[in-house]
Structure 1
Amino acid sequence: LFNNALLIPLPELRERLGELPTDKPVLVHCAGGYRSAAGASIIEAAHPGVQVLDLGEAIAEFTPVSA
């Protein structure tokens, strides 16, 4: 769905924070919204200068734009 996306399940996020880019915004999402909100909070606490975008349950309505 997203080019160059990292799939990091919430239970693994804290140990894999070093894999996240810190030079561009980070988008998080999940099917229901709870996990993405929790993930966004974890990322914001670990990387205060990084813009974190929480797509939450809106992922169900997301349509990628074709290039």
Structure 2
Amino acid sequence: GYSVLDIVNTFKKVSNIEIAYKIVNRRPGDVAICYADPGYSKLKLEWEAQYTLEDMCKDSWNYMLKN
């Protein structure tokens, strides 16, 4: 899985833009940890992701540039 920081860093990479962020303590009610097993969707749905996180961030960034 990916963390929020992984996503921020990937967007920084694909956009060539520095993204300011600050790491802070969790807020009350925030989940301490959350993850998923993509193998389950492959087993039960016979489906698996075709794109990487970088592919998805590039696509989102390109969409934002055009709209």
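We did not get these values from a lab; they are worked out from the coordinates using the rules stated. These numbers come from a predicted model, not from an experiment. Cβ atoms are built from the backbone, for glycine too; each structure is taken alone.
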Comparing 1, 2 on mean count of other Cβ atoms within 10 Å over residues 25-32, the highest sits with 1
Which structure, out of 1, 2, was distance in nm of label points 7 Å out along Cα→Cβ at positions 33 and 57 derived from, given a value of 0.5?
1
Could you tell me which structure in 1, 2 was used to calculate percent of Cα pairs over 13 Å apart as 64?
1
Can you spot which of 1, 2 the value 11.8 was calculated from, given it is mean count of other Cβ atoms within 10 Å over residues 9-16?
1
A value of 35 was derived for relative contact order in percent (Cα under 8 Å, 6 or more apart); which structure in 1, 2 was it taken from?
1
Figure out for me which of the structures 1, 2 the number -15500 belongs to, where helix-only ellipticity at 222 nm (-39500 (n - 2.57) for each DSSP H run of 4 or more, over all residues; to 500) was derived from the coordinates.
2
